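**Student:** Structures follow.
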Structure I
Amino acid sequence: MSDINTADFKLNEKDTGSSSFQVAILSERINSLTEHLKSNKKDNSSRRGLLKMVAKRRKHLDYVRSKSEEDYKKLLEGLKLRR
């Protein structure tokens, strides 16, 4: 379904909490939910969840950017996100 490989964003094999990995997971979920909402236009509860996920991803991206501009740019490029 998506061409995102979340394993590429892990810092190590057991990594589940780093911000870059969280952004990758959220991006995958956002993409799948966006596809769902294209065919289910009146599903407002899922739309609300989508907006919450987008806000959470934005916060994680802001954190990554504050720590390392280079990692931020790699993350945007790897996930094909606009900013």
Structure II
Amino acid sequence: MGLLWTLLIGALAGWLGSQLFKGGSLGLLGNIIVGIIGGFIGYWLLGTAFGTSIIGQILTGAVGAIILLAVINLISGRRV
């Protein structure tokens, strides 16, 4: 159940991050990957600033996903 929950939260965080960043969606798999990596980035930068609830985890992942999308945008030189 833990892996499924991580994928679901990662997908939601990646989708929310891509909506807030105003970039093109990376598709379901891309959003899951960006959301999971964004969760690590967000937790590393913010800790538990948004709390440990599901909503807090999604918001932390979304902030991390936005940061990751911005870095991808800088490296690739195009909008993602």
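Throughout, read-outs are computed from the coordinates displayed, never taken from laboratory work. These figures come from a predicted structure and were not determined experimentally. Cβ atoms are built from the backbone, for glycine too; each structure is taken alone.
**Student:** State the single structure among I, II that was used to calculate mean count of other Cβ atoms within 10 Å over residues 41-48, giving 10.8. Each step should come with its number before you reach the end.
**Tutor:** Numbers: I: 10.8; II: 15.0.
Structure I accounts for this read-out.
**Student:** To test your reading of the models, identify which of I, II gives -23000 for helix-only ellipticity at 222 nm (-39500 (n - 2.57) for each DSSP H run of 4 or more, over all residues; to 500) when calculated. Intermediate values should be presented prior to the final figure.
**Tutor:** Values: I: -23000; II: -27500.
Structure of origin is I.
**Student:** Moving on to the next point. With relative contact order in percent (Cα under 8 Å, 6 or more apart) derived from the coordinates and found to be 35, which of I, II does the value describe? Before the final figure, lay out each step's value.
**Tutor:** Values: I: 29; II: 35.
Going through each structure in turn, the value belongs to II.
**Student:** Could I ask something else about it? Using the calculated result 35, 24, 16 for Cα extents along the principal axes in Å, pick out the matching structure from I, II.
**Tutor:** On the way: I: 39, 24, 21; II: 35, 24, 16.
Here the read-out was taken from II.
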